[in-house]
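Student: In structure tokens below, several structures.
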Structure I
Amino acid sequence: MGKNKNRLNKFVKSSEPLLNDLVAHGRTFSGNYQGENIKRLKLTDCIFDGAILNDVAATGSNFCRCKFEDCDMDQGDFEYCDFFKCDIKAKTRISIAFDNSNFIETKIHDLKFYSSTFSNSFFDETEFINVEINDCTLEAATFQRCYFKSIDFSNLNLDFVDFRTPHFDKSILPMSQITYTYGLLQYLMTTDDNVYITEKGKKIDSKKYIGEVLPALLEFYLNMNEEEKAKIYFPLINILLVLDNVDEANKYLEKALNLSASIQDFRMLKHYCKLINLSEKYTTRHKKSVYQRICSFFRPSTMTSWQLKDYSRNIGDMKYILLIENNLPTLVFNILTDIYHTGMEKIGIIISDILGLSDQYDSTPQRDIRIEISRNSPIMISVQFTESIENVFYLLKDLIKLTCYTVSKDRLSLKSDTPIIGHFPAEYTTGDYEIKEKLMKYEQVQLSLALLNFHIENWTKEYGSNYPAIIN
């Protein structure tokens with residue numbers, strides 16, 4: 001059988017070599033695979049027992065519930081791999097490449113990393129216990145709901161590493177790096193974890209860092225001259241946002257964006273975008289304005305081919321960061337009216353009612369609502385509502401009732417596929433009382449609405465299980 005041919009073999013023995021594209025379940029591998037190409041493996045419930053994996057190329061592999069017990073893994077290439085509910089332990093210190101890999105509910109313990117790379121890797125609910133990490137690259141790595149026990153980060157460059165809801169126990173963070181990360185400042189503001197911050201061998205707890213060191217650091221940054229300050233825009237903005245000084249943060253954010261755009265530093269532009277996106281201080285509307293501001297800095301028509309390629313790749317990343325990643329869902333709801341240019345005073349009634357319905361529920365800081373009026377005949381209205389998924393569905397239900405119950409076939413020019421449910425019903429539930437009042441008002445002023453279409457942007461699969469039906 002060819003070396004690169006896809007194989008499904010339930011009887012792989014430990015002495016048999018691992019091959020590219022191997023698919024296996026419940027097997028134990030303990031051989032010497034040093035220097036071999038074992039790319040695109042798909043292994044489930046397998047054990048690597050003392051296997052020699054030095055210098056292997058395992059790029060693009062998938063490991064599900066696999067155990068790596070006391071393996072030699074030095075100089076291994078495990079980029080673009082997925083580790084789901086795995087257990088990883090090496091008997092020697094290792095230099096390994098885990099760039100662009102995913103670790104989900106995985107346990108990494110009792111090993112030593114040196115000169116390893118984890119760039120753009122994603123860790124979710126992963127445990128790091130008794131692990132040494134020295135002189136490694138972690139830029140753009142994300143640690144989400146991860147647990148760190150007895151970990152010393154003091155010899156690491158943590159620039160632009162993303163910590164989301166971390167938990168540290170008996171661990172040490174480097175003082176000089178905290179303000180250059182995403183999430184650590186917010187974490188230290190409220191945590192009671194057993195975590196210490198170190199600088200030149202001296203350790204302090206999180207409360208002393210937040211209460212004494214951080215204010216002094218902010219004052220030091222603000223007293224720098226403008227040339228020096230330009231070098232520390234990221235940590236300065238990070239501190240100001242954590243301390244709720246949003247106006248001052250925005251002032252330096254504008255300077256930072258201008259500077260990075262002027263030298264086409266797309267890397268830093270993306271980091272500023274992520275800082276904005278992860279902050280609860282910015283609404284969806286503000287994020288959109290920042291994206292538009294960044295776009296305005298560049299003129300693709302004047303770029304060389306390589307500049308255009310670089311710009312196209314990075315502007316797409318920034319759009320994703322600001323407008324899609326981690327953002328709340330947005331309801332886009334399009335309404336057809338029976339209003340022509342002679343009845344424009346009725347538009348105010350509709351807008352007032354939509355705003356009133358959207359304000360009924362507790363709002364999030366990222367709330368945003370836009371109502372756009374077309375100039376067609378008849379007038380069409382587009383509602384764009386960004387909120388929590390619960391509030392999006394509340395408004396969606398109300399708007400469907402408001403539009404579908406007021407349709408009058410003889411007053412609206414509708415396409416054949418336009419949903420028509422009929423006039424408002426004679427009976428209402430208690431929760432529909434406000435809708436009933438609005439519909440009666442529409443009858444009095446001879447106003448009809450119809451639902452044209454709707455969709456929800458930034459929808460995630462988790463919403464589907466919680467909201468299977470739109471209207472009960």
Structure II
Amino acid sequence: MAHHPEPLHALLFPYPTQGHMTPMMQFAKNLASKGLTVTFVTTHHTHRQIIKARSQSDQVDPIHQDAHNLDLDIRSAQISDGLPLDFDRSAGFSDFIQAVDNMGGELERLIHNLNKTGPPISCVIVDTMLFWSLEVSKKLGIPWISFWTQPTFVYSIYYYAHLVEAQRRSHYKGSGNEGNILIDYIPGVPTLHPSDLPSFFNETDFDSQYILDLFRKSFQSSRRADWVLCNSFDDLESAEVNALMELQPPVLSVGPLLPSGYLKDESCDEEKRNGTTLLTEYDSSEWLDSKPKDSVIYVSFGSLIHVSKAQLGEIAMGLKDSGQPFLWALRPDIVASTVSDCLPDGFMDEMGSQGLVVPWCNQLQVLSHPSVAGFITHCGWNSMLEGISLGVPMLGFPFWADQFTNCKFMADEWKLGFRVSGGGHAGDNKMIDRKVISTAIRKLFTDEGKEIKKNLAALKDSARAALRGGGSSDKNMDSFVRGLKALNAKLRGKED
């Protein structure tokens with residue numbers, strides 16, 4: 001009788017924050033569409049948030065339900081991050097990131113349990129920052145894949161971080177002034193200034209130094225991965241991708257990881273769901289429908305960062321002075337969990353129909369609306385890929401982490417928008433005033449803005465092509481799946 005091997009069973013575990021879960025959820029769908037069984041792991045806390053955001057009962061798992069509606073074999077599992085469910089992970093961010101670094105025992109127990117009840121785990125695909133999971137996988141003899149949620153040029157910067165840090169230590173020792181430092185030795189990456197680096201290289205607070213050390217550990221582990229997968233596409237970062245292909249393990253681009261319904265002309269509603277939103281999404285389509293084509297400025301600073309009340313006030317006045325209608329996704333905790341009144345007194349009453357402020361929304365639905373003319377963004381990588389894939393000009397307003405580097409590439413290298421801020425890091429406490437903001441908005445409607453739209457149109461087509469059958473990211477996915485099957489067959493042969 002012929003032996004029919006069990007299907008590959010991939011365990012996917014994103015870092016438990018919104019910006020890391022979103023692309024990995026779409027990757028799970030893409031992987032399952034290739035015939036794999038997928039178990040998507042969340043923490044108990046994030047799983048509860050997902051259920052709450054979808055206004056569903058605990059009896060219905062949104063992750064499994066969405067996959068079932070698409071006829072995909074994606075299962076859902078939860079483990080503890082070691083913190084109480086009601087612990088404020090935003091206010092207690094230091095405690096949170098340290099707790100996540102100690103989840104190895106939980107992950108190992110989960111894998112043992114899954115192996116008892118279903119097809120055995122064939123590989124563990126984890127966020128690059130979950131470096132400790134490598135030892136769990138190697139102990140259990142399971143292939144380990146590092147999943148990088150940021151652009152490949154940022155991967156390169158961290159990969160060669162030891163060179164960056166050595167150069168800066170040497171320079172500080174010699175002059176104490178970094179003004180003339182040029183970072184021009186990272187393969188495939190154009191020349192950078194220190195202010196273009198991720199903020200952790202430039203800030204000395206505990207969280208920044210802890211996270212920089214976390215990245216050091218993560219890249220030590222990543223060098224030992226069986227594969228590294230990246231949420232990007234080859235046409236966007238061709239030089240960086242080619243340079244990383246020379247490394248071991250090579251880095252494969254498998255993006256842009258957006259719900260497929262936004263990357264093709266015809267789709268069903270189920271293909272536009274992500275399934276892992278942690279906040280309730282407010283529908284703004286009726287308001288957007290009331291606005292002229294290419295008129296609305298959409299504003300969002302993502303799911304994690306905090307912004308001072310004073311800076312929010314300047315942004316509000318800049319939006320007002322621009323004269324353009326605006327939609328602002330303004331998280332209730334964007335200043336702090338204890339601050340609820342973020343905008344100037346009477347601001348929204350004064351704006352009337354010019355502006356709409358919502359706590360959160362479906363960003364892809366907004367960016368794909370014909371009334372949207374521009375996107376004021378913190379330059380988080382998910383937001384940037386969404387802007388690129390939907391052809392929306394961007395105004396960069398970075399605050400933290402890789403956002404400064406992303407903004408540099410968006411504005412200076414790819415010419416897909418403009419900087420609002422001058423590039424100073426959040427720790428510089430540089431206030432961006434209303435005049436700078438309103439001027440940047442108006443710039444979108446000039447001849448320069450028209451050139452930006454032309455550049456975006458070409459990349460929008462490339463993003464879609466990458467994921468179609470035979471596209472660069474689709475080929476990389478097929479190559480990865482073939483390699484994974486071969487590796488598992490080899491491992492089974494050793495066991496036999």
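Student: So if we calculate distance in nm of label points 7 Å out along Cα→Cβ at positions 64 and 392 for every structure here (I, II), which label has the highest result?
Tutor: When distance in nm of label points 7 Å out along Cα→Cβ at positions 64 and 392 is calculated for I, II, structure II comes out on top.
Student: Name the one structure among I, II that Rg/Rh (Cα atoms, Kirkwood Rh) of 1.07 was derived from.
Tutor: I
Student: Name the one structure among I, II that volume of the Cα convex hull per residue in Å³, for residues 168-311 alone of 136 was derived from.
Tutor: Among I, II, the structure yielding 136 for volume of the Cα convex hull per residue in Å³, for residues 168-311 alone is I.
Student: Among I, II, considering only percent of Cα pairs over 18 Å apart, for residues 40-119 alone, which has the greatest calculated value?
Tutor: With respect to percent of Cα pairs over 18 Å apart, for residues 40-119 alone, the highest-scoring structure among I, II is II.
Student: Given a value of -9000 for helix-only ellipticity at 222 nm (-39500 (n - 2.57) for each DSSP H run of 4 or more, over all residues; to 500), calculated from one of I, II, which structure does it belong to?
Tutor: So the calculation was done on I.
Student: For relative contact order in percent (Cα under 8 Å, 6 or more apart), find whichever of I, II sits highest and give me its label.
Tutor: II
Values quoted throughout were computed directly from the atomic coordinates according to the rules given, and no laboratory measurement underlies them. This structure is a prediction, so every number in the text was calculated from the model and none was measured. Cβ atoms are built from the backbone, for glycine too; each structure is taken alone.
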